[in-house]
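Listed below are the structures to be examined.
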Structure 1
C-alpha cells in the first residue's frame, strides 16, 4: 500500500483473522474532543455519550493481533476494537491523533494513517461515511483508511452491535 496521493482516503481489505472479539471486556470513554461535542450539542444532538465501547491497546492484546501487525506497513502500531450498540451515533468529526502523537512523541510531519476494518458483514442500520461518501453493504474484513483529518461519521441505527477494528500508525516510508 502506498501513501495516498490525490485521494484523501481509500478502500482496503484484510482476511478476517479475529476471533473471540465479542467476549472482550469493553469499556466506554467520553469522546476526547470537547470542541466537537459542543458543536454537536449546538446542532441538536442530545445523547449522553457519543462513543461506542472499546477494548484497546491498554489491555491484553488478542492472540490474533500480531498477524495484523505483520500485515500492515506501519510503525507505532496501535489498535482498538470498537463495539457500537444500537442507537449510538458518532457525528461528523475528524481525528486529531493528539493522544497518539503524544504517546509516540511524533514530529508534526509524521504521516499518520487510520484504518477502520469491519469485523462482521454489514447489517441493516449499520452506517459509515467518510468524506461525504456513504459506505454500507460491507463484508467482514473490508475497510477504509485515510491520513490526517478526513471527516467521517459512524452510526448504528440497526438491531445488532456493530464491530470495527481501528488501527492507527505511522506510514513506513
Structure 2
C-alpha cells in the first residue's frame, strides 16, 4: 500500500491569485518558498505526491487544459532542480455543482485510488480552504490546513514545509 500526500495547488504550492481571479498562465504561477524542498522530503521518504486542484478557470473560459499543462510543466521544472517531483496531477475543470470531482467532493481523490493502492491511515490531504479539508475528511485521510483557525482539520500549519516536517515526525520517517 502507498502513503499518499494529496496537495491542493493554489495557496499551498504556489501563490494564490487575487480574490475572484485565477492563475491562468505560467507567468502568474509563483512557487512558494521551500515547496521544492518539502516535496523532495516526501519523495525521499516514500510518499506519493498527488496534486488535486479545482480549476474553475477552465469552465469559465479563462484558460484551457493546455494552459494548465504548461503551468504544471513549470512546476515540474522548478521541482526537478531540487530532485523532487509530483507523481500525479488531477484537476476539476468544472463549475460549481456540475460534477463529483470538485472539492469538497472526493472524485479527484477517488481517481488517484484507481491507479494506486492507497494506505488511508498514512495518507494526508493538505489544503488552504475548507473544501480541501472537507474532501480529505470525506475520503478518510488525515487533514492539514495551511493557515490558522480551521477547526475541521486535524492540524493547522503555516507552510507546506512545516506540514511535511510534522508528517515525517508522526509517520516516523527520516528527515533526509
Structure 3
C-alpha cells in the first residue's frame, strides 16, 4: 500500500453500532501495540469490549470518531473514543464542579497511517465535542507514544496512582 507523504485525504465521522467490530479491533490492537495483551487475554478482551461498546454506544455513553481513507475503497484507519460518565462533585476555582466528565480512550491509528496527523485531527473532534457539550472535565491515559501529542494539546500530567492488577 502506498503511504502518503503528509496528512492523508480522509474524512472523519462519528461511529455507529455498525462500527462495533472496528472499535473492538482498535481497543485490542492498542493494548497489543503497548505490550499489554497476551494470547490468553486477547479473546476475553475482545468479547467483553464488544459487549461494552454495544451497550454504551447504543446509550450514548460512549462516542467515537473514525478517520476513513478517501476514494472508492474507503476504510477506517484511525479512531478515538470518549466515554461520558457522571463526575463526583469537586472543588473548582471559586465553586464546585459537577456534571459529566469524559475519559478519552482508544486513540488508535493503524501502523501504516501513523505520524500523519490523524490522531491530532481525531482529538480535535473529541475536544470540540467536549467544549460544545460542556463536559466538565476531560481525562486520558497516555501511552509513551501518545504523550507528546496530548501535551501539545494542553493536557498535563497528574498525580494519579494505580493499584496493579492482581
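Between structures 1, 2, 3, the calculation of distance in nm of label points 7 Å out along Cα→Cβ at positions 76 and 100 yields its largest number for 2. 22 is what came out when relative contact order in percent (Cα under 8 Å, 6 or more apart) was calculated for one structure; which of 1, 2, 3 is it? Label of the source structure: 3.
A short reminder: the numbers here are calculations on the coordinates, not readings from a lab. The model shown is predicted, which means the values in this text are computed figures rather than measured ones. Cβ atoms are built from the backbone, for glycine too; each structure is taken alone.
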